[in-house]
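I've put the structures underneath this note.
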Structure I
Amino acid sequence: MIQHEIVIKSLELIDIPILVDAFQKANWQKTASLFETYYQEQQQFERVIWFAYFEDQIAGYVTLKWKSQYEPFARQKIPEIMDLNVLPSFRKQGVGTTLLKAAEEKAAIQHDVVGLGVGLYAGFDGGYGQAQRLYVKRGYYPDGLGVTYGYKPTVPGAVYPLDDDLILWFTKKLK
């Protein structure tokens, strides 16, 4: 089996057009304004963002938000790994694992636990199915508080759209 080097870099402003273009080519709309916001938050020490190169091509990115919008994480000061995205042509090649490891290592400098949320559906592009499996494989466990919609707890019997805002939350002990 051939080993390919995955290079992880922190986001710089000059990287934004390259990221946008890479995701557009995969029919995945990631706007420049999204990455500009992430960059500003990185400059304000609210978030860290890394992106991965695989064979000199953008393969994906991940962010680590120091203060989660998810109330149980915020209350416990658990940083949140957010927005892990691996382009479809680079999946199952270690890119997601490498990005997660970078975020976990950074979180472990100051925290004993890290958290993340994952959507519930699988779709034409795989949806969240591969991510769910990756997180369990990497040692993440559900936080036991159930599913949220728009960061708010769901209510039994209520109806919610099956979309990106319907989330199950996980944590991982780092130390």
Structure II
Amino acid sequence: MIWNERLERSMVIFDKMDNLHLYLPEKIRRPILSSLINIDEKSPDETIYIDGKGIYLRIMSYPTSLRECPIEAHDKYVDIQSVLLGAEGIEIYNRQQLDIKKAYDDHNDVVFFHETDKQPVHYVNVYPGYFVLLFPHEAHRPQIAVNDTPLKIKKYVIKIRREYFDK
């Protein structure tokens, strides 16, 4: 699927990790899947570069909360987010319907949005063995406590330059 076709839809991809290969362009499928083989809940928090800054994986740990994390989006990278330990809720918004709170930071590839009364387009609970794939038009609020029960989670985010999804 080419990038411009994807931008015109608001279809969140949420699936089992066993199916991740179905959503990855063939040219990057093997290096990404190979990098996940040795990742588990005991892995240290770190950044692993798969293809320089074109594709990298960040492992992180933090406590979830009751919607305290700001809504964010990225311009340069597509996110694949999955949980290794615990569970995390993620709200997903159409970024064109949000008001910018903090201008786009090119160095960190992030823009933050004001709180909104608008309902998210989608909400997913991510558990181990599942992932959500987020394109730049999909603003998101991660770190939400599932069932309003904050807990410490360990997760990873695979950051993929959006150009990899172009033909």
Structure III
Amino acid sequence: ARDVLQGVEAAFRRYPWIDRARVGVEGGSYGGQLANWLITQTPLFAAAIPRAGISNLISFNYLSYYHDYLAVEYGGRLHQADIMDRLWERSPIRHVARVRTPVMLVHGQDDNNVPTSEAEQFFIALRDAGVESELVIYPRSGHGIRETAQRVDFLRRSIAWYERHFASTSTVRAAGQ
């Protein structure tokens, strides 16, 4: 995540016309997991749209078809050594109290790669933490949005989400000038 934030800061320096108050973060799959993590690390983003992202590495390990992935990544099973503690520390849901960014979570109901429960539990945690959030689950979609009507719906929702949150940051900033 630090590399992404360094890239954003480099873009701000190189392109001074970028409005810092109107920066969003979005990603799907690992990009969704990264978006989930980034919003727990910084209030930089005015809005976020993670798609099919992991929010809890422990539940992902036990509920995903890819449960062996983390054993390979971390060099052992969750119950060995301090692996579970490390996974919990690296799980976005663990740091949900830090989130200040409004979040629209998007997931396919039939996702076999990342269980829908990853979005559902993060949504509940965000709400519990008082973060403005929405959860959009597309029926018949898997790890990506496949149906044309759903893609159109997703694009419309995304544009509306960004417009709403970018407008509010511009209004607040203009009022403070």
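We did not get these values from a lab; they are worked out from the coordinates using the rules stated. All of these numbers come straight from a predicted model, not from anything done at the bench.
Determine which structure produced the value 37 for relative contact order in percent (Cα under 8 Å, 6 or more apart), calculated from the coordinates; the candidates are I, II, III. Of the structures listed, the value fits II.
Looking across I, II, III, the calculation of helix-only ellipticity at 222 nm (-39500 (n - 2.57) for each DSSP H run of 4 or more, over all residues; to 500) that yields -9000 traces back to I.
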